[in-house]
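Some structures to go through are shown next.
Please treat every number below as a calculation from the coordinates, not as lab data. All values reported here derive from a predicted model rather than from experimental measurement. Cβ atoms are built from the backbone, for glycine too; each structure is taken alone.
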Structure 1
Amino acid sequence: MEGIASLIIIVALSCVLYFIIVYQRLARMIEIIKGNRRYLYTVIEWRFQLMETFEEVIKEQIDIKDTVLSQFDDLSTKSQQAKKQKKFQEFMRSENAISQMIAGVELMFEQHPQLQNSAQALEIKEEVHGIQTELESAIQIYNNDIEVYNKTKSYFLYSMVMSVFASKVKFNFPFWKMDGRMKPLAAQEQEKK
């Protein structure tokens, strides 16, 4: 009898320990995703500040009304309002539009050769492209972590833990919708096959 009781206690403790481990893993994944989102916001803020500086430098050289930068203020305002109102999809659309606008910076330099002669404008242009690359990488990491979390929470034993602790570990994080250059892991794997 003592052997069976000991076995039951060991099994029960193992189950409790397993639940704790699964819970901690899910909580850690959630914190990583939230941290990635905060980092995205930080990179976007850096880009915003850099674009404001870029806009000022360009204004000294040309009239920006006929450039891709003419849309920047409107898009930035929409983005900031959506962020404050916690409208993630709208925020994402505005930021993606800014990214597309930034892609037109190269064309602006071709259309206005005087910008090629400005060392400050060229330097900031390179910084803008660098921060844009950083943003694309951050979005890729954010989406990949969401994908892993979603896959993990679909496992049977993990879903049991989630049903017990739903308010703490069950989230539906939205993917950052991207243009054709960046894709979540699953889409990349499908293309390789």
Structure 2
Amino acid sequence: MNTTIVLMVVVAAMTVAIVLLLLQNRRHNRRLARQEKLLCTDELTGAGSRRGLQKYLRRLQGMVGEHWRLYILLIDADSFKSINDRYGHAAGDAVLRKAAHRLMGIARTYGGHTLHDYLARLGGDEFVLVLACSDEAVAQACLAEVRSLLQDQVCRVGDKIIPFSFSVGVAPYTLDLPFAYALDQADKQMFASKPQGQGLRCVK
């Protein structure tokens, strides 16, 4: 009888220890997931970080079909230093947050064609937007929407009304192409667009 009781106590203790270990492991995994999410998110704007962008690009292979169109958009604020100098850095931060908010979730469903997107802040006033679309016409409509969202806009900060716009460079992208190459092509187009009224230019 005593032996049976001892065994029951041992089994109960082991069960409790296992449950506690599983709970501890679950909490640890949740903590790691929260930390990873923070690392993949830009603190100021809520857009993705460089780390988040790299993770998205690795996932992209399994998200899109063979005939999907991929584009890299490099987005840079126009005369951003003058905004900081005239209105203050808090106002400049507000402009970045508003631009990011406008661009995040731009993906829409047009006529049954799915569009994937991912926005990341590279640093300063520079963002990159990855677009993946199953139809060229839909892709072009989305590119036009990006331009309209960033041209001749205003941001209200207290009693201040701050005008702003962003220049955009666009480059096609394929998954067998180095991302850095496509980003460099988009960067060249972005800078080329600035003297022509801060518009959107695309590498053909």
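Just checking, which of 1, 2 has the largest value of FRET efficiency 1/(1 + (r/R0)^6) of positions 30 and 54 (r between Cβ atoms, R0 = 41 Å, to 0.05)?
Numbers: 1: 0.70; 2: 0.95.
By FRET efficiency 1/(1 + (r/R0)^6) of positions 30 and 54 (r between Cβ atoms, R0 = 41 Å, to 0.05), the leading structure of 1, 2 is 2.
Identify which of structures 1, 2 gives the largest calculated value of distance in nm of label points 7 Å out along Cα→Cβ at positions 86 and 134.
Numbers: 1: 2.8; 2: 4.5.
When distance in nm of label points 7 Å out along Cα→Cβ at positions 86 and 134 is computed for each of 1, 2, structure 2 gives the biggest number.
Can you tell which of 1, 2 yields -17500 when helix-only ellipticity at 222 nm (-39500 (n - 2.57) for each DSSP H run of 4 or more, over all residues; to 500) is derived from it? Please report the intermediate quantities before stating the final value.
Working: 1: -27000; 2: -17500.
That value comes from structure 2.
From which structure (1, 2) was Cα extents along the principal axes in Å calculated, if the value obtained is 91, 40, 24? Walk me through the numbers before you get to the answer.
Numbers: 1: 91, 40, 24; 2: 92, 48, 31.
This value belongs to structure 1.
For the read-out FRET efficiency 1/(1 + (r/R0)^6) of positions 94 and 174 (r between Cβ atoms, R0 = 35 Å, to 0.05), a value of 1.00 was computed from one structure; give its label from 1, 2. Intermediate results must be reported in sequence, preceding the final value.
Working: 1: 1.00; 2: 0.45.
Source structure for this number: 1.
Going by FRET efficiency 1/(1 + (r/R0)^6) of positions 62 and 166 (r between Cβ atoms, R0 = 35 Å, to 0.05), which of structures 1, 2 comes out largest? Write down the numbers at each step before the final one.
Details: 1: 0.05; 2: 0.70.
If we compare FRET efficiency 1/(1 + (r/R0)^6) of positions 62 and 166 (r between Cβ atoms, R0 = 35 Å, to 0.05) over 1, 2, the biggest value is for 2.
Could you tell me which structure in 1, 2 was used to calculate FRET efficiency 1/(1 + (r/R0)^6) of positions 22 and 158 (r between Cβ atoms, R0 = 41 Å, to 0.05) as 0.20?
Values: 1: 1.00; 2: 0.20.
Only one of 1, 2 returns 0.20 for FRET efficiency 1/(1 + (r/R0)^6) of positions 22 and 158 (r between Cβ atoms, R0 = 41 Å, to 0.05), namely 2.
Have a look at 1, 2 and say which one yields 21 for relative contact order in percent (Cα under 8 Å, 6 or more apart), as calculated.
Values: 1: 29; 2: 21.
It was calculated from structure 2.
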